[in-house]
1. Here FRET efficiency 1/(1 + (r/R0)^6) of positions 5 and 93 (r between Cβ atoms, R0 = 25 Å, to 0.05) has been calculated and equals 0.85, so which of P, Q was it run on?
2. Using the calculated result -14000 for helix-only ellipticity at 222 nm (-39500 (n - 2.57) for each DSSP H run of 4 or more, over all residues; to 500), pick out the matching structure from P, Q.
3. For mean count of other Cβ atoms within 10 Å over residues 29-36, which of P, Q scores largest?
4. Going by mean count of other Cβ atoms within 10 Å over residues 77-84, which of structures P, Q comes out largest?
5. Supply the structure label, taken from P, Q, corresponding to Rg and Dmax of the Cα atoms in Å with the calculated value 15.1, 45.
Structure P
Amino acid sequence: MSLLRVGTTYMPVKDVQLSTDWYVSNLGAKLNYQDEDKAILNLADQSFFLVKSKEGQRANFYDTYGEECFSLTFEVDGIKALEALHRDFISKQISVGAIENRGHAGRNFVFSDLDGNKFDVWSQLSPDFRK
């Protein structure tokens, strides 16, 4: 027996309705269920639960150097797709960082949702997903 994939990611949000609207309109998520405490979205081939949380809660963490880090990376198919998505996010006024060269294959950029949850986007598809 082994773990097959990540099925669900839980994201803390202050306002479920506002965040649901943001994820649907900006990231193309599909809404499956919503009540006052949570929303269940399909996004990037998995379920995202947006869970109403206390003020200031985020999925981020701090590394040993004190830098706030993301805990989730999305993948796109190549540098052109990464650059196009980056431009699209900028046009939607999403909080987005510069495209970076981190010294490994591909390029990345970081963006944040309304609650400050940080996400990474990488220009390389995982080999298993490419199949």
Structure Q
Amino acid sequence: MKNLRLQHEVKYKTARSSGKGGQHVNKVETKVELFFNISESLSLTDEEKERIQEKLKNRISKEGILRLSCQKKRSQQQNKDLVFEKFTQLIGKALTFDKVRKPTKLPKSVKLKREKDKRFQSAKKALRQKDFTKFSV
């Protein structure tokens, strides 16, 4: 439902696309650019706007406009559909909350095993040492 409301707030601009198409590329505008003004959005709450501003700050201009483009397909409509799908995924990902990591406690048996291994390693290396106090010149 939110996608339908966002779709009305999005503006599109077309341009000539580079890439496949041969001479046809020079005649038609298949590249589609999507513009979305976050601060003027009516379908987003203030908290959602702040979250999007924070998560997508590298993609948003100084004026608060999110700009995406697509020129993968030869058809303008296909590119329009692709760029809107990319937009909804980006907004959806920005609005999801990361799961809080619960720190796990190490079991006592693991701590004891690590200490035992350390003592064993230490004893092994102690046996390799030469006692230089016996050989005084």
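1. Values: P: 0.20; Q: 0.85.
Of the options listed, only Q reproduces it.
2. Details: P: -6500; Q: -14000.
Clearly, the read-out refers to Q.
3. Details: P: 12.0; Q: 19.6.
Max of mean count of other Cβ atoms within 10 Å over residues 29-36: Q.
4. On the way: P: 13.8; Q: 17.4.
The maximum falls on structure Q.
5. Details: P: 15.1, 45; Q: 30.1, 95.
Computing Rg and Dmax of the Cα atoms in Å on every structure in P, Q gives 15.1, 45 only for P.
Rule-based calculations on the coordinates, nothing more; no lab input. Everything numeric in this text was worked out from a predicted model, so none of it was measured. Cβ atoms are built from the backbone, for glycine too; each structure is taken alone.
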